[in-house]
Structure P
Amino acid sequence: MIAFEYAVLRVVPRVERAEFVNAGVIVYSQKAAYLAAATHVDADRLRALDPDADVAAIVAAVEAYAATCNDPAAAGPVGATAIGERFRWLTAPRSTIVQPGPVHAGLTDDPAAELDRLLRRLVL
């Protein structure tokens, strides 16, 4: 078993209301040298919170988080940092429409399988 950390990506279409929809998961394991994200934006759930939400822009923002994990070459300067630094940067609190939730820890034999499990359980 190896330790891992994860955070759920939340979409908060109207920040003043503090309502959110889970839209992705980031998983990091220092020991496994693993950092990856999986996302899914449910447009219907998003529009239930804000009928005027710009879904395309929100999807692009969520996908940018995933790209910072999954394709560091496309992530600009932050993509050149170590995966632990990228995870910490991605999970730092923000007051924007896409916000990371709290960081949680666990043990797993397979971080990639854990990413899939967490996406199914917490997002889909």
Structure Q
Amino acid sequence: MPLYEHVFIARQDLSNTQAEGLIEHFGTVLSDNGGKVVDSEYWGVKTMAYKINKNRKGHYAYVRSDAPSVAVQEMERLMRLHDDVMRVLTIKVDEHAEGPSAQMQKRDEREERRPRRP
């Protein structure tokens, strides 16, 4: 099955448990349609670059999935209809990276940048 990575932003006035509940809810949508959630991360409340629906902040969540395209389309459709979800981004990847995402790694654990050109 194809591998996907999903990031979605939920409204800032939700509690942390409600935002994590959204991850579980959309994970069950994937599993009901023949897919599975490989990994999920809750990134917390972060400030956005610009306002979305009069909100400056949002709950960010990240999900790695192994699902058929039909399951992903259904999950995205339900996310777009859900009142608490403001934005959705889905990317098809060749393979999932091992370990936590770059958002969850500490600054000193990340790979060093390549040197600048002279």
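Only the coordinates and a few stated rules stand behind these numbers; no lab work does. Keep in mind that what you see is a predicted model, and the values were worked out from it rather than measured. Cβ atoms are built from the backbone, for glycine too; each structure is taken alone.
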Distance in nm of label points 7 Å out along Cα→Cβ at positions 42 and 58 computed as 1.2: which structure among P, Q?
P
If you rank structures P, Q by distance in nm of label points 7 Å out along Cα→Cβ at positions 18 and 50, the highest one is Q
Label whose coordinates, when helix-only ellipticity at 222 nm (-39500 (n - 2.57) for each DSSP H run of 4 or more, over all residues; to 500) is calculated, return -8500 (choices P, Q):
Q
Taking distance in nm of label points 7 Å out along Cα→Cβ at positions 66 and 98 as the criterion, which structure among P, Q has the greatest value?
Q
With Cα extents along the principal axes in Å derived from the coordinates and found to be 43, 31, 20, which of P, Q does the value describe?
P
